[in-house]
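A short reminder: the numbers here are calculations on the coordinates, not readings from a lab. Quick caveat, the model's predicted, so the values are computed rather than measured. Cβ atoms are built from the backbone, for glycine too; each structure is taken alone.
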Structure I
């Protein structure tokens, strides 16, 4: 396993749509490296484009900082349902360090994905798990937290972030 470098905004790869993972593609090593990278960061989720791989994969482990490691590996995830109830909460991003933002998302979702073993999983998620899954899913569509903000909030938060880079 290896800790991979995490791309930082405004790397253009973070704005690209990712390709589906083919049924015969071997992604075992990538996923192992992504998990090691996420835990090392230390984050609760990581999407393949954040490590420069333009594939529809993300990993997450929402509770490991408070207990045991229980990683979830999502290959070719898709939303089955999203609630009409919305919730706004602070989100951080490993690709946009030190620039948290309040993002509004559906409170509950049902997500379907293929696991590393090839088995299709469908799970209802709410609370922090729903937020984390939606955040990582956004990366697969080339979106970052800045894309979920009002123009005014984006200009303020992104501007401060970019200024801090120089």
Structure II
């Protein structure tokens, strides 16, 4: 569909880039792969860890598999830098596996957007750290992070 658009649009300034980051965080925290995929171009290219993903159908499949493994997923993203149609983000998310082992996954993403505000490419580098349940810092009900919940910087992450 050629009339798709997802504001804010590039070129980004600090404010519009921060808004784009929060919208992406909210979408990922929804846990709905089909909703998330609509923020990407139909031919979007991803590198997620060592996996290469191409197009919305593969994005939906990837996210579906991801959340079958990563249970009770809660994510915080934070703007790192922006220029023209690119945004760099750092993030952390907490989740547990089927055995109840909790993890905090840390990473960085580089994003590039089309003129219509859809993400054309996403490059993610991620590391997983086992944590105790008592070490968790993301304590909101599944879904959107509340506006008053601390950011990564506020949490010292």
Structure III
């Protein structure tokens, strides 16, 4: 932990509440205000690489609003490890997908926001994990699983080699 402030259960509870309120506001500045200027942001489910720095993260946050214009997050459970300065928010996200997909289709999936480190009371290391394949199936962008399990489903989406 690289923090000069106290990371306790109350801090993590308040941060998680502020975090979800910021994301549900769809206000990029509100989200960025919770992040340390040197944030390390690992959400390679959505983004092609780990993002370093609050300024670099602006494009990512703006792209979320474009991809999921009405996304809403509800906390299912907050898990805390104050002795390590960490927390996990299990959430449900719901909304519609990108405008280029069928706008009448909606998604509802689970995910986790993992707070790995805080510096000076701001989030400085983040890991995002959530189910994107189920989201894409619900939005009609991927075919049904048809009983395929694990990687077999993902491999079935690749073009067949001859």
Quick check: 2.9 is what I get for distance in nm of label points 7 Å out along Cα→Cβ at positions 111 and 135, calculated from one of I, II, III. Which structure matches? II
Figure out for me which of the structures I, II, III the number 45, 19, 15 belongs to, where Cα extents along the principal axes in Å, for residues 79-142 alone was derived from the coordinates. III
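Of structures I, II, III, which gives 2.4 when distance in nm of label points 7 Å out along Cα→Cβ at positions 15 and 119 is computed from the coordinates? Working shown, then result.
Numbers: I: 4.1; II: 2.4; III: 1.3.
Of the options listed, only II reproduces it.
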